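A short reminder: the numbers here are calculations on the coordinates, not readings from a lab. Remember, predicted model here, so these are calculated numbers, not experimental data. Cβ atoms are built from the backbone, for glycine too; each structure is taken alone.
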Structure 1
Amino acid sequence: MRWATRVALPFAPAALYGLLGWTHRWTADDAFINFRVVDQLLHGNGPVFNAGERVEAYTSPLWLGILSIPSAIAGVRHVPWIALSVGLPLAVAGLALATLGALALARRDELAGALPLPLGALAFAVLPPAWDFASSGLETGLSFAWLGACFAGAAVLYRRGEWRRGRLSSARAWDGLAVLAGLGVLVRPDFGIFSLGFLALAIVLPGRPTLRTALWRVALAVALPLAYELFRMAYFAELVPNTALAKEAGSTDWSRGWTYLWDTLEPYVLLAPLLALTAWSGFRAVTAARAGDGGVALLRGVPPAAGLLHLLYVVAIGGDFMHGRMVLPGLFAILMPVAVVPVRWSARDVVLAAGVAAWALVCGLSLRLGYVLSSKGISDERAYYVNSSHNGHPVTLRDYRGLPGSYYGTLAHARAARGERVLTFAGLGRPDLPLRPEEKRFVAVGAVIGVYGFAAGVDVRVADLLGIGDPLAARLRIVHRSRAGHEKFIPLEWVVARFADPARTTLPIVRSRATLAAGRDLRCPELRDLLHAIDKPLTLSRALSNLGFSFTSTTLRFPPNPIAAGRELCR
């Protein structure tokens, strides 16, 4: 009985989450962008989307590294299953670690005579979006694992110091927590919000820190991210991933962002359990602070505060196009301190436990979205691809073989293997164009580039119209706000001007006014320098030059219309 209440019961939601994540396994189209980068890396072309063009088309360097190592052993064709086999266990481990941290947070006298109910863990485990993004091939599982590890590490180290009669845990252990906290920006750049919170805990929780100790832990936290940032500046000639430029992660659209947040909160009546659990945790934090236990107050307060700030950031930038995806990390952080709640036979505790359990039952069994693609541009991404692929669990490229992206990508791969050298607009209803002499690879134009790009293979250059993998489209100025992540669409004239050979075709688009203007724009200093920074050989002098140019490159924006762009770029 003791084992059941102390171990099996608290960790049951993590096991349930693993089961539900497996029954909802899939791979998102965006994940295949990462897989293509892994393919390029293992072929010796570097962490790029197109060989010979240094564009950071991935958001999570740490996730890319995790995928690359086993793929180098098993072969890149297995990377979708590798992503599932690693990502899902990481998501489950994250919830289990949050549970461990919440158990450590509770004092021994609080657990004595109480039932440790995993209310917060259960609240997360029954959310349908959490099931979808337990896999997906994206870095979400890694996100939960990192959040859970930071919280559990801080809580366990703090309690271990207390249980040793006031002796602090090893300074090296707290140093390790600082290093772990710093990895957040390598999980996702926006996780710097969480990194700051956990770093603060690593500095403050061991006791009154000296300035030397604080600076040392800050240095430990920033060492790896700073090293990668210098690599990014020298190699990619930018300060942030190309994905952040393409999606304008520094701009604001509050109205669309609030719509996105409510799109996750409303269908599952999430405010009810969130408010109840955070109120309980807040009461415990205040009680601990009044009793002189500021450490518990911080552990109960900092992760939810960071989660709220992250949610506010998501709202500020206008949310995302995938239902729930960008809301989940903030929710997870808010729920970590209440992953387990010691429940006694008091009216308050019983009402809390019964209310959350009843909500969880209803949510897990019946609360669902009423759409696949909403009028606001938000999609139930998994449902969309399950329907499109006619496969209940689309994981591999073969599972997506019925999609246009898979067909046209496979066709581009076959044509490139035959030695063809053309600019093709497969699926866009335009004839092929001959390539410029200096372009040695088959060039395929597309907008949904995940499955398309992975199917095409490393010997095909994929020109991404939406900008995730394209240096020009990513730097377009947004003219009209629309669907998140899909607001930049580069006119075909830019692609034609860059890759097509006007001397070998008489098709009107090659000599249109807009195409000729785009050709002139590409020779103007700002765009010329941008392309040279990422496609010229990476010599030492080029890398050093890119360090400075990365500031200009990151802030560069120009109008989509080539004629209007010329007025700005070619003065």
Structure 2
Amino acid sequence: MVGKNENQSIDKQITESISAKVLKIIMDNITEGVLVTDETKRIIFVNPAFEYVTRYHFDEVVGKNPTILQSGMHDHRFYQSMWESIHQQGIWQGEIWNRKKDGEIYPEWLKIKAIKNEQGEITNYIGIFSDISEKKIIEDELKNKILTDTLTNVNNRYSYLVKMNSLLDSNTLNNKKMKVQHALIFIDLNRFKQVNDTLGHIIGDALLVEVANRLKNLVSEKDIIARHGGDEFIITLVNISHPRDAAHFAEKIIRKIEEPFFIDGHEIYMSTSIGISLYPIDGQTTDELIYCADKAMYYAKQKGANHFSFYFDELNMNKAKLLILDNEMRKGIDNKQFTLMYQPKVCLTTNQVMGLEALIRWENEKLGYVSPNEFIPYAEESGLIIPLSELIIDLVCNDISYLHQSGFPNLQISINISGLHFQQYNFLQSIQTILERNNISAKNLELEVTERTIMNNDADTIRKLVRLKQLGFKIAIDDFGTGYSSLSYLVRFPIDFLKIDKSFIQHITAFADKQAVVDAIIQMAHRLNLQVVAEGVESIQQCNLLKNMGCDYIQGYYFCKPKRIDDIIDFLKIWEIEHQGWM
């Protein structure tokens, strides 16, 4: 039986034998760099892999301290902690950045072990390391793919959330909530889908890259920019001094995106809608700030292209009120509690009222008067817009019968058609059913759809529009100009009327550029055999100017505010008698 001491003696003999005969071969062939120092940390041995990686020869480092390899990227606390671990535990390992002979800084995985004699005294230190430069490159590439939007090379949504959460956490830890103010800018590109559909995804992607480049040129190094998804970008302005800084920045974005994009031979014009939320006023978490900025963006979009809006509390109804609104809307639709108001459209050549636009109104027992700007967006979001639209068509049919009985059989009533309703697979069938039930002809109705609704330009959209024309409906594009679609693009659709948005008419008598835009729209529309309706006319000066431009119809408060059916019939009777020669 072999004793313990004999085993240890045999192990020592084997080790000494290996050290003498094999150690040099091992040191010469392993890929890890090896460095050995004496107890005073003076280099006494390095292997060929060390020389290959560091580009130092043995005779250049022998007798020197390994500090000659330090990169300067670690402070004294790093090295203090490292040597404390070696002295207390006998070993340290980790990632470290060192410097080669030529000055190149590189990362390595280093393991340092203290060698002790039988008395427990340190006699040597051995460092074994691997150059992990390639590994770091791969890691950085993977990290970049995880944190960066691959198309635009800005932060992706995940990376943005990480950076924002870190920013807000640091504010909380430093107790600076009331001293620091950040602005979250939510940017949406208008009519981007049209670019994709008409010019293709390659051009669309190139456009997004150019937009991102323009935005990157506007931000500072401390700010955070990200692609939120699709055609939406988010920018956080870090530590602003006043909310007006965010407003000025939003104006810069609008002006920069307004500049034409030249991509693969195409000249493309874009517009934006921007929402702004402020930390900590509007929210103290990233999700809250994004939510508020998104709400503000949609509010800005309602005002037309190239607008921005700050978030305000009225944009976010509390949940209790939202529940009441939902319940009351459902009951209101079922019980036909909604009413219609009508506003006339006047022909500028004959001075006759040629049609009426139906406008929905709602007076509720619990909520009082509810603005269409409040209940229609909710109806769109909740899907209630579909039964609400069907109710509107039904109410209009009833009023058409009343108009016929009152001596006005030739007036066309225009109805705003929701994009969501239009996209329903049974849209055509549902509208035909309502007309048949009320014994009303399609020729008595004009359907108004927005640019956004038809910009999908898919086969289903064209099929529905063609079928509506075959049935006898007139088709109008509502709020033209707010979506910046081109007239040449609209010619592919079976359209009868173009309604110029009131934002173009409001200052038409004061600004020459507004006049030029409206005049160009009218002339081009006429070349495409489209008739033009100007909305929001409020003065005789606007009427005269539009008439001189050749506008076909006008609509607005100058003639008549929206009225109930009985009042509009009285208006029509008086108009026939007294207003034939108004110009």
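Thinking of 1, 2, which structure, once distance in nm of label points 7 Å out along Cα→Cβ at positions 171 and 499 is computed, gives back 5.7?
Source structure for this number: 1.
Computing mean count of other Cβ atoms within 10 Å over residues 115-122 gives 9.9 for which of 1, 2?
So the calculation was done on 2.
1, 2: which one has Cα Rg over 2.2 N^0.38 Å, for residues 267-418 alone, as calculated, at 1.48?
Working through the options, I get structure 1.
Here relative contact order in percent (Cα under 8 Å, 6 or more apart) has been calculated and equals 8, so which of 1, 2 was it run on?
Clearly, the read-out refers to 2.
When mean count of other Cβ atoms within 10 Å over residues 387-394 is calculated, the result is 19.9; to which of the structures 1, 2 does this value belong?
2
In terms of mean count of other Cβ atoms within 10 Å over residues 299-306, which of structures 1, 2 is highest?
1
Using semi-axes √(5λ) of the Cα gyration tensor in Å as the calculated read-out, with 76, 25, 23 as its value, let me know the right label among 1, 2.
2
So helix-only ellipticity at 222 nm (-39500 (n - 2.57) for each DSSP H run of 4 or more, over all residues; to 500), computed for just one structure, reads -18500; which one of 1, 2 is that?
Matching structure: 1.
Work out which structure the value 13.8 belongs to, where mean count of other Cβ atoms within 10 Å over residues 59-66 was derived from one of 1, 2.
Matching structure: 2.
When mean count of other Cβ atoms within 10 Å over residues 27-34 is calculated, the result is 14.5; to which of the structures 1, 2 does this value belong?
2
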